[in-house]
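Q: Structures given as structure tokens follow.
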Structure 1
Amino acid sequence: MSGEAMRYPAFVRYWTASTTGSFGTAVSTVAIQVLVVQVLVATPAEVGVVNAARVLPYAFLGVFAGVLVDRVRRKPMLVWSNAAQAVALLAVPVLWLVDALTLPVVAAVLFVVGALSVLEMAARQSFLPRLVPRGALLSANARIDQGDTVALTSGPALGGGMVAVIGAPFTVLADALTCALGAVMNARVRVEEPALPRRPSTPADVLGDVAAGIRYIYRHRTIAPHAISTHIWFVGNAVAVTAFAPFALREMGLGVVAYGIVLAFTGVGGLLGALLAVKAGRRLGAGGAMVLGYAVAPVAWGCAALAPPTVAGAVVLGAAQVLVGFGMGVENANSLGYRQSVTPDELQGRMNATIRSANRTCAVVGALAGGIIAQLLGLRPALWVAVALFVVAAVVVVGSPLRTARHDSRHD
């Protein structure tokens, strides 16, 4: 079977839904950040709380979502979770119109969207291995990343422009519309899903399934270090992202449009990384590509922390975001493709959801810690804390068997 995922029509529809959703998310990310920082005038600690709200559901729903995905058909779950997110996001402009939009309300809306995202992403990542053969998983994840990064490149700049023209609350409508379109496209994916196993669903059985997924991940010789390194990376990234919005908008003095353009450079780097991800994975192996992706993060955020509040500093921020995106683009397709290829289908839901749940829980910790560190020590010191965490994440991969893992081999 071909290793090129775009040869499979079901994957093309899936990819279209994924890319469309990423475009809406990129636009609304700018809108939410401007809404929180400038319109609702949040403190750095409050920014951390709002950022944490969207990922908090992963802390207590993620592992159970994985059990559910391994017990039901994955396509319907993906469709309905997309549709429900569209409805939830409509609350932002509606509440703004009736003068009821406050920071706690924004956090609550993001919490609901995050809970629905738990189900969506558990289904999405576990559905993919049913659409393409094992040999095409690296290509499939690279194509998804390429679509995501094109959206990330153009979305923030467009989002900044839309915020300037129609305001932050109404710009969130773009995300709602793309979620609805994603639901339609996923509904059109043609795939024969295997018959569902009849399994008991008592609390003890569900907890047993959760435990089996956790044991599989953290006893696996290569998936375990992969999981641990990504957990650390997510803490560092949340610290960096939480500090970056007020750092760029306040300390660096960027306007809304300029801030959107700087964020768009993350997409430029991400597209470059995603375009090279397949070649890097085949030449360096899955582990080597992950090391490369992790290695550029501390360099990038270190440059951002050193940037002066001048035009030249704004250029440095843009260049740093290119590096940030490049690292994520190279690493993500290789890490997802590798872990999907070595995991049995009956464990895909729990494997993907458990790792993602732990990652997002780490992001909650990182967002809250980043806000507190920025509040107490300042925005630049918070970025340096993130740099240290990125270094630790890279060291975990380098010091483990994952370093030499390849896409064309299986590991018990």
Structure 2
Amino acid sequence: MTEVRYRVQAAGPLHGTAVIQGAKNAALPMIAAALLARSGRTVLRNVPAITDVHRAVELARLVGAHVEHHPGDRLLIIDATSVSSPLLPADLTRRFRGSVLFLAPVLHRCGEVIFEGAGGCALGTRGLDFHYRGLARLGAHIEEHDTTIHIKGAADLSGAPLYLDTPSHTGTENLIMAAVLTPGQTVIENAALEPEVLDVVAMLTAMGAKITGAGTGRIVVTGVEHLHATEYTVMPDRIDAGVLAMATAITGGSVTLVGGAVLDHFGVAAHKLHQMGVTLEPAGAVTLVQRPGPLHAINVITDTHPGFATDLQPPLMALATQAAGTSYFRERIHDARYGLVGELAKLGADVTADGEKAVVHGGKTLRGTEVIARDLRTGIGLVLAGLVADGETIVTNGAMIDRGHSDVISRFTALGATIVRDEN
């Protein structure tokens, strides 16, 4: 496989204008949702040019959809008329978690769905089991094998009360997509409140779905006989916007974010940036980000929206290395989210984690070295750290970054960053 490396050097404060990409966590379920339309062509605009989208496009094509992808124009055209294959193959399902969003649409279109590569005990795997349990509650028949999950019985589905143990956005979206073509009424309790969920609901509503309660935690879906193709523009990516804001802050720069960096979508992250000494000044569709003075230490507890987004914890941790005093991070969403700690330590940061919390003693000089992007968010956090580290920071396994952030090199270099991307 091709090895991707990001090489970053400190180049002073970032200045200029940055365009926010379309939301990854809205685009992926929308691609899956487009398969629910039995005729016509769905047009999705503002689709980010990231590898997870490329994989979703490939998966849509494998099940029979005709997809025109125009990355340069951030445009997708999906004709799902010919969807006919129930197989979600392992070579793709193992490469991006968003493949689970195809379960309900393919079940509706093919009467069954075979999800490969789920691994042993897939039915009880944390983060996926509620997808299957919810489909079972609607009447689907589920067979678990060593490496596959086989879900059958779309004709047997009927509306039912559903409850999510945790308000997962992928779980909420999957169950909504299962319910929109299921006869009767389905009530989803403890539903996710993320703005991406509301955006997916808005797209499904434009396709003819009957959904109420989005954003309240209790979503009611009344099944309809069919959905039609539509045209929809994906919302801006609040995580991408947050990363660019933190990149501005860590370098002490001044950057205008364009493309709908809505502060309401930031949730607690906006307040935490203010507490650290970062100013966010909205003016219509643009937001000016500045860090006029020193950074202050912070205390962060991640939570579901509108709490502090877990995806912004790693870049904020990188930012905290430059703040005077001691910052504390407590992760409530993903157990493995402290992967950045060891990599920041390689750069000279004074940071530790004990399983319950991570502690950053800020103000230490960072020095460039080779580090590993253990996941998407760790990778972009290391890029931010590299913006202020002496010498060169080499972020290996950079393909992780490509999964969720588009045009990193062009957008960052336009702001004055010194960053290149190598493949070998």
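Q: Can you spot which of 1, 2 the value -8500 was calculated from, given it is helix-only ellipticity at 222 nm (-39500 (n - 2.57) for each DSSP H run of 4 or more, over all residues; to 500)?
A: Matching structure: 2.
Q: Rank structures 1, 2 by FRET efficiency 1/(1 + (r/R0)^6) of positions 237 and 365 (r between Cβ atoms, R0 = 25 Å, to 0.05) and report only the one at the top, that is, the highest.
A: When FRET efficiency 1/(1 + (r/R0)^6) of positions 237 and 365 (r between Cβ atoms, R0 = 25 Å, to 0.05) is calculated for 1, 2, structure 1 comes out on top.
Q: Given a value of 0.92 for Rg/Rh (Cα atoms, Kirkwood Rh), for residues 317-388 alone, calculated from one of 1, 2, which structure does it belong to?
A: This figure was derived from 2.
Q: Let me ask something else. Out of 1, 2, which structure matches 30 when relative contact order in percent (Cα under 8 Å, 6 or more apart) is calculated? Don't skip to the end; give the middle numbers.
A: Numbers: 1: 30; 2: 21.
Source structure: 1.
Any read-out appearing in this document is the output of simple, stated calculations on the displayed coordinates, not a laboratory observation. Note that the structure is predicted; figures quoted are calculated from it, not measured. Cβ atoms are built from the backbone, for glycine too; each structure is taken alone.
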